[in-house]
Structure I
Amino acid sequence: MIIDFHTHAFPTEIRDDRGRFFPEEPDFRLLYDADNARLAGVSEILQSMDSHGVDRSVIFGFPWHNMETTRNHNDYIIASVKKHPDRFVGFCCVDPLGADATMEVERCLDSGLSGVGELAFYHSGIDENCLDHLDPVMRVCADRQIPVMIHTNEPIGHQYPGKTPNTLIQIYSLIKRFPDNTLILAHWGAGIFFYTLLKKEIRSVLKNVYYDTAASPFLYDTAIYGLAKQLGVLNRVLMGSDFPLLSPQRYLDEIGDSGLDHEDRVMVMGQNAARLLGLEKA
């Protein structure tokens, strides 16, 4: 089974008139104001899945500041999962700093969504204020044993739209703050798993952390897959395309060229995700 763990699905009203959301949504504008910034609906995701042999995709929206937009977008995800339960797994996306974030998460989980994310802090990084606001959402997810995906990115190197000012210390503080949560750190978790080479503390702290590969062809050499295996975290690596940023085929090709053996490739391309989502017998 091939599972794409990181795809963004937008309803028609947003795809057809994105500009009307820009004035009140600076984060959305930051990522999608460029002419080449694509928005996809579930039909485009299904077409891509069929073209590249992807069995299931995890779909989610955007962390809107406006709660009405948030609810409408989450409703689109809920409806899409109900329409295609054999193809999609849905996550609830909210602005964790919003007053009604926890209530919206509970509503979405009660409606059949399977996780929360991709949560992002595009302007602040993951500072203490963000962690305080995350706390109630994280408690709900821990109680329900629901995974949470957090946007992370490497704190050095070239700049690009959506690169946040997060630091490795902030990401590590996030993980330590919520030890009972299953976390998925998008974009390889900013490479934090490299520090499992340290002899003390790190391995046990990171034990509930997964890493998705979203944007990897833009960010990392394919050697990262072999390094993840050497460091003992390959069983927690999830193929995620960030579609429509890139097609799943870019990742399947890179995984094929990574030097991993067949069993390891199967883990990354879907087995790890199936285990995390409870789809192993699906």
Structure II
Amino acid sequence: MKEEIPKLDLPVNFIVGDNITSDLLNSYGRFPGKIKAGIFVLCMKGHIRATINLSEYDIGPNSFVALPPSSFLQIHEVVGEIQLYFAGFSSGFMESVNYIKSAMDFLPILVENPVVPLPEDVVSVYEDAFRLLLKAYALPNTSSNIDITRSVLNLFLQSTSELYKNFTQWRQLNMSRENEIYKEFVQSIMEHYVKEHSVSFYAKKLGITLPHLCATIKKVTGVTPMSIITNVIIMDAKAQLKSTDMSVKQIAYSLSFNNLSFFNKYFRQHVGMTPQEYRNS
């Protein structure tokens, strides 16, 4: 087994398809993996029980799934004949077009609620759109055209935003300074959590004082900035413990814990068991 989290990325900027099989999905079921690409899925048939970012979901017919880069995924069970449409964008392309800026208004909600059940009439529209996209993708040079790919990604981002507005409890956050700080904070964590664990680093990165950051995040989310940082670190540690043969010491170092004893204590404090106990569970 490779000594890293299995990372799902794409060798090309963009891909669309409808040929995902149950066997392929089950091959991802042995352990959690970290997805580097951006993935959008429409489930038409079958059921998939999966953990996304450590929350379990039942993905059934008429479910739309959006997985932004850096999502953690583990598939536990695939039931029945599966029919999926999917579109994926490589991590490099997502970064080059600054997708976070386009999705900033709903990205934090998307990370916490990646699966949206849709009514039949909306599913029919999305199925038609995927079928049209499949035909366009088969044309010469379509997949390699940067402008077309950028337009397709923007279409998915905008339509996903509309889905969340219309078919979930989410409402677009007010464009207050507090919410802007929260969004920038989440973005910065996903970029730097492997190396930086202190709230003061992120306050400096955002150009505000530490008390201001703490008060703002508490007001917007109801939790502390440190708890958000910790959740991301623990998520990564759990994935590595279950999906790699790396020693606990190597995993600790990969997350910038230079003291193994401290990492063990940190993990046990937040998970209720030691890293080795979690690996063996």
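What the table shows:
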| quantity | calculated |
| --- | --- |
| For 1.1 (distance in nm of label points 7 Å out along Cα→Cβ at positions 12 and 76, calculated) the corresponding structure among I, II | I |
| Test item: helix-only ellipticity at 222 nm (-39500 (n - 2.57) for each DSSP H run of 4 or more, over all residues; to 500) calculated as -15500, pick one of I, II | II |
| Structure responsible for 15.7, with Kirkwood radius over Cα pairs in Å, for residues 116-195 alone calculated and labels I, II on offer | II |
| Winner on mean count of other Cβ atoms within 10 Å over residues 156-163 once structures I, II are ranked, highest first | II |
| Which of I, II leads on mean projected area of the Cα convex hull in nm², largest value | II |
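Here, each number is a calculation from the coordinates, and none is a lab measurement. Given the structure is predicted, the values throughout are model-derived calculations rather than measurements. Cβ atoms are built from the backbone, for glycine too; each structure is taken alone.
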